[in-house]
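Novice: Please find the structures below.
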Structure P
Amino acid sequence: MELLEIGKIVGTHGVRGEVRVEPWCDSPAFLAGFTVVYLQGSPLAVQTARVHKSLVLMKLEGTDTVEAAQALRDSVLRIDRSDAALPEGRYFIKDLIGLAVFDGEERVGTLYDVLCAPAHDVYVVRGDGGEHMIPAVPAFVKEIDIDGGVVRVALIEGM
């Protein structure tokens, strides 16, 4: 089983043991869709989960008081990767890091990081030519082949 970090408990909500979770994924609704999360490697059933603004309010198994919920503050929640079904064209950042990046037949470098900006993600690519910041939009990213270990891009001058 491979566990992926999906969010952090940032506080409590109400007096019945709900926690406020800051999602580390594209949308709070994605996080709210899980029925089991992992805390320090142990599975916990999610009794209820709902989106509230940019957070997810969760009621976790065994957390029935505000004091119990407060004890979980700053804990990182994880999910079993096999429980997550991503839509077509969406990828886990973990799978993108380390892929070879090519502009046509020329190797640009290796995808080093993904910056999650408000408008769109930005791929940070490091290679012999230095560091490149490539907007992760169809105009620049032409193909992502996780199995082949390759990202194909179309760079413009000055990028």
Structure Q
Amino acid sequence: MNPIARAALEAFEAAGARVVPRTALEDALAAGGALCRETCIGVLDDLVRENLIVAEDGGASFRRTERGRLALAGPLDLTLYTRAGCHLCEEMKTALQPLLREFGARLAEVDVDREEELRALYGNDVPVLFLRARKVAKHRLDAVQMRKQLQIAGER
């Protein structure tokens, strides 16, 4: 990912918000006068086309999509899509714990019921596990296969 687009996606973390005003994103990209306003607008338009952010309030603000969050994931970042009361989700989370310790991997647990986009993507089809932005498991975890994937990811 190009560093300018990455900076725009990281601005959501810096702001600590799910929705960020357009002007704040443009300002973050143009910080220090490195980019002109037109270039910043072009970067935001590209991120919308790639479905990494979505315009809200008639374009006055943007929300980073789940795909946009995953685009920032590091080589050993795992995302577990889950929901409250799901026994398979708890089993997968428990099975992941030794692997997280062994490889120093990080786990982000995301409740699919927190927003409509996630419910539409996963419905009742949880748990789903991603390594970076790639789906690596659904419903049950094959620990041997996951170990191999983490080893490969850690070597990159």
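Every read-out reported here was derived from the displayed coordinates using simple, explicitly stated rules and does not represent laboratory data. Just so it is clear, the model here is predicted, and its values are computed rather than measured. Cβ atoms are built from the backbone, for glycine too; each structure is taken alone.
Novice: Identify the structure, out of P, Q, from whose coordinates distance in nm of label points 7 Å out along Cα→Cβ at positions 82 and 122 was calculated to give 1.0.
Specialist: It must be structure Q, since only it matches.
Novice: Right, something else. Among the shown structures P, Q, from which was the value -14500 of helix-only ellipticity at 222 nm (-39500 (n - 2.57) for each DSSP H run of 4 or more, over all residues; to 500) calculated?
Specialist: Q
Novice: Once distance in nm of label points 7 Å out along Cα→Cβ at positions 66 and 98 is calculated for every structure in P, Q, which label goes with the largest value?
Specialist: Max of distance in nm of label points 7 Å out along Cα→Cβ at positions 66 and 98: P.
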